[in-house]
Structure 1
Amino acid sequence: MAATTTYKRGQVIVVNVPFTGQTGSKPRPAVIVSAAGFHRTLPGVIICPISSQPRYYTTPGPGDHPLKHWSKIGLRHPSTARLSNLVAVDRNLIKGPLGTMPAEDLERIDSGLRFALGL
């Protein structure tokens, strides 16, 4: 997708998420958590990676928010939003849209963000 594509908060995308240490990247689902007004003039967006690792879904830790409606988004497995791994990514790393986060799950993510950031 072009870097000029407009992205919306709550949109679930496929993005090349960089590995720790910047040794590479892998396509992963993530939800955009930055507001359009914030990232409109910036080269990137702030995302929350989504993991299908069973341990985060069955035994969530601090900052893990299992998604109730993961299949509605188009995810193949029960998945978890990992608020502890927020990252800003360049729009050029975004491969494309996957779906839109259902309101109930997005509200839980918002609540977790407020707690994590002390808002």
Structure 2
Amino acid sequence: MPMLKINSSIQELDKSVIEDIHQEGAKALASELGKSIDYVMVVVNLGSSISFAQDGKLPSAYLEVKNIGELGAEVTQKLSGKLCEMVNRKLGVPQNRIYIEFQEAQRHKWGWDGKTFS
């Protein structure tokens, strides 16, 4: 059930770039978390009102990575590098204007298909 949510101040992108982000983001999560890509969700929200260091004019992004189970320091470090590089390359957001929040979820607090993962 890993999920990647990307909120960016970028207003619009070509649909093929958005699809690339969905594919590349899903592969990164599945690979680094050791989970099936069949359960990875990627959400891309463009046009978010984001300011960073009191500047709302330069592009910025806020990412969320959610996972059932532990997100150890080595895994989050690798994902941070991969995801920041991808967002920089695909969206043009400088890496120093990207925040990523990593969240661990308990199995009973994540639902899918009318039930939870517990």
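Here are some notes:
- With helix-only ellipticity at 222 nm (-39500 (n - 2.57) for each DSSP H run of 4 or more, over all residues; to 500) derived as -6000, matching label from 1, 2: 1
- Value 13.4, 39, calculated as Rg and Dmax of the Cα atoms in Å, assigned to which of 1, 2: 1
- Each of the structures 1, 2 was assessed by distance in nm of label points 7 Å out along Cα→Cβ at positions 52 and 76; the largest value belongs to 2.
Every number in this text was worked out from the coordinates using simple rules, so none of it is lab data. For clarity, every value in this text was computed on a predicted model and none was experimentally measured. Cβ atoms are built from the backbone, for glycine too; each structure is taken alone.
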